[in-house]
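Structures for review follow.
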Structure P
Amino acid sequence: MELIRGFNGLTDRRRGCVVTIGTFDGIHLGHQALLECLAAHGRRLARAAMVLTFEPMPREYLAAGDCPARLTTFRERWQVFERFGIEVLWLLRFGEPLRTLSGEAFATLLARELCAPVVVVGHDFRFGRNGEASAETLREAGGRLGFDTEVVAPVTLDGERVSSSAVRAVLSSGDFARAGRLLGRPYTMSGRVVGGERLGRRLGYPTANLRLGRRRSPIEGIFAVRVHGIAAGALPAVASLGRRPTVGGGQLLLEVHVFDFSADLYGRRIEVEFVAKLRDEARFEDLDALVAQMHRDAEAARTILKC
């Protein structure tokens, strides 16, 4: 998949793609319906399939102090897009120039800059300053500007509309099975293992640590997980995702103890699949009390994972 950054990166070779537009956080079943529709138009017209997306996500820019937790990082979205056969990812920086662009100007951009023959959007798509324009507005503009617009109907599961908000809600309740059904795959986090203070090793539970950085997580607590990227298959583990109040931690950190495993993982990229929540994070009076609870957590995770 090719990455194009900004307007200057868009060359004549990539004009004429069929395109879908959105933030695609999570790439759940609803997003996947858009991608499948896009791919069908690409095959029909013998055109490359392009996703137009934004960094930061618009809601992160517009409500920086109260934006929703991210379900996926940019790299995680990239990997899922590749699985769906997307050929081009056009990444635009969301800031004042895009925020203040009128709906008509945005539609004109698609016609004149991209020369898109078909634009695929969801039923709830909004664009233009203050979200002034809708999917139907885009359809009308396309009729004037020379492109077709396909508006994809909402996808439902058990009578519930599939959305990023719905995924966040079930994750916050610890229902990873339901989250997996909405996503069409298990809920995971991925990243590169970084060095830590080695406290877990001293306590008998060495961990692979992933920093979340500026990412807001939809979940926190102690979990039974499976780890991908270490061996041929997934390995069972117990994980803590939180701020380590017992030892004075502050930064959100994902710490994963892989059962019956001792190799060095520093610098390796791993993917952590969340299976079940065991409990909320808690502060303990001393390290002995913390270790006793870690033993109980490990036993509970082993029971759930059958290992």
Structure Q
Amino acid sequence: MPNDTKHISVCVCTFKRPHFLKRLLEGLGEQDTDGLFTYSIIIADNDHLESAKAVVSEFAATSTITTRYCVEPQQNISLARNKAIEKADGDFIAFIDDDELPTKRWLMTLFKACNEYGVDGVLGPVKRYFDETPPKWLIKGNFYERPTYPTGLVIDYTKGRTGNVLLKSRVFAACAQPFRPEVLVGSDQDFFRRMIEKGHVFIWCDEAVAYEVVPPVRWKRTFMLRRALLRGKSTIARSTVGAHDIAKSVIAVSVYTVALPFALGLGQHRFMILLVKLFDHLGKLLAVMRINPVTEPYITE
């Protein structure tokens, strides 16, 4: 290999999902490189009980890919991300979630795009994947479908996330804590906002696909509504809310509540779309009133 061959540190933050992590590691172990780069894997376990250790050890014992395991005992996704970055030694740092599955050319596609466009980082789409057939209303309502963009689009911070991304390591050079622990939800958007303000440029690559496994627990209506409440609460926590925003949510809650019976007549998918939107706004209003119906920092089940 040439001496200037670049190295990528692939970072995975995980929390009590060893069955998903095992499948992810299998996918990461089979990435095509075409000799353009080398890569290693870093697993940051956010469980102080080290529930991922056995899976990582089993993979590392048989894989030719160097795999490192570390633990961030305090449950906080930002701290876990920072721990992984701390252990990374690549010219590039990639992130992928522990419940995702990369295509074989995922890493190479991100790498080529980053070099072709001469940018500081590249994000790719995360598409939903079901091991079992979900309810029809879930499919018809396009739940867990994420927006995609044309390849080469320069993204703004609202599109920034760490579920499928490759970043040049220099992006983290001046950051003692790249991801802020006090931002419990949306710390990835907060990170991209600050990096873009510093002048870093990130683009979208629609061909660099990863798939997110959507298990049956996420099909539950209660799961989706609790997530919506938390999402609304987090929006208030990380932004300045004015009277206009509060008035907008008050009107939305009133209108959506009246419209729910009519939406039900149009099908379960229409009903749930409207109900989730209602709970998003309800979460904002409850947060303004300092009422906290969802105490967990993350909704996982």
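Highest-scoring entry among P, Q, by mean count of other Cβ atoms within 10 Å over residues 19-26, is P.
Suppose distance in nm of label points 7 Å out along Cα→Cβ at positions 227 and 251 works out to 2.9; of P, Q, which structure was it derived from? Value 2.9 for distance in nm of label points 7 Å out along Cα→Cβ at positions 227 and 251 corresponds to Q out of P, Q. Tell me which structure, out of P, Q, gives -9000 once helix-only ellipticity at 222 nm (-39500 (n - 2.57) for each DSSP H run of 4 or more, over all residues; to 500) is calculated. The correct label is P.
Given 3.6 as the derived value for distance in nm of label points 7 Å out along Cα→Cβ at positions 99 and 283, which of the supplied structures P, Q does it correspond to?
Numbers: P: 3.6; Q: 1.4.
Clearly, the read-out refers to P.
Here the criterion is distance in nm of label points 7 Å out along Cα→Cβ at positions 83 and 155, and among P, Q the highest value is seen for Q.
Where does the value 17.2 come from, among P, Q, when mean count of other Cβ atoms within 10 Å over residues 51-58 is the thing being computed? Corresponding structure: Q.
With Cα extents along the principal axes in Å coming out at 71, 40, 38, pick the structure among P, Q it was computed from.
Working: P: 71, 40, 38; Q: 66, 42, 39.
Comparing all candidates, it corresponds to P.
None of the figures in this text is laboratory data; all of them are computed from the coordinates on show. Keep in mind it's a predicted model, so treat the numbers as computed, not measured. Cβ atoms are built from the backbone, for glycine too; each structure is taken alone.
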